[in-house]
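Dropping the structures in below, format is structure tokens.
What follows is calculated from the coordinates using simple rules that are stated; it is not laboratory data. The shown structure was predicted, so the numbers you read here are calculated from the model rather than taken from an experiment.
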Structure P
Amino acid sequence: MRCDKCRTKAFKIIAGTFGVMSVRLEREQGKLVVEGEQVEIAVLAQTLTKKVGRTEIVHVSEY
């Protein structure tokens, strides 16, 4: 993440998304890890891109 302001904004958007159970930052990799059930990944990515900037979905899996 580029800056603290962007990170905070992304955290708020992700936390307010239906189905999200947790979000954490992996500092070494500069990635946010989102865990949840029935999260609309495409909608979340589109919202983050609009509000925060470049967004990349690295991995999606089911439990």
Structure Q
Amino acid sequence: MTIIFGILAILLPLLVASLIWKHFDHYFGRNDEVYINSLEYFLKKLGATLLSAFALLWIGMSLVFS
């Protein structure tokens, strides 16, 4: 059972991160193509995605191995 929970704890952050990456433009893009194509926007998008993925991974692994 621990193996199944471990696999879910690894796959859930990947799913959530892909959803955040896909829908980030809709929520924070401000309908401005120049802003969406800027480095600042890309770094914000990358940071939000990685932060949420690692936080969920940490929580999931903490629950599996506790």
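Quick look at the values:
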item: Of the structures P, Q, the one that -11000 was derived from, the read-out being helix-only ellipticity at 222 nm (-39500 (n - 2.57) for each DSSP H run of 4 or more, over all residues; to 500); result: P
item: Highest-scoring label, criterion being relative contact order in percent (Cα under 8 Å, 6 or more apart), among P, Q; result: Q
item: Identity of the structure behind -1.02 (criterion: log10 I(q)/I(0) by the Debye sum over Cα atoms at q = 0.26 Å⁻¹, calculated), options P, Q; result: Q
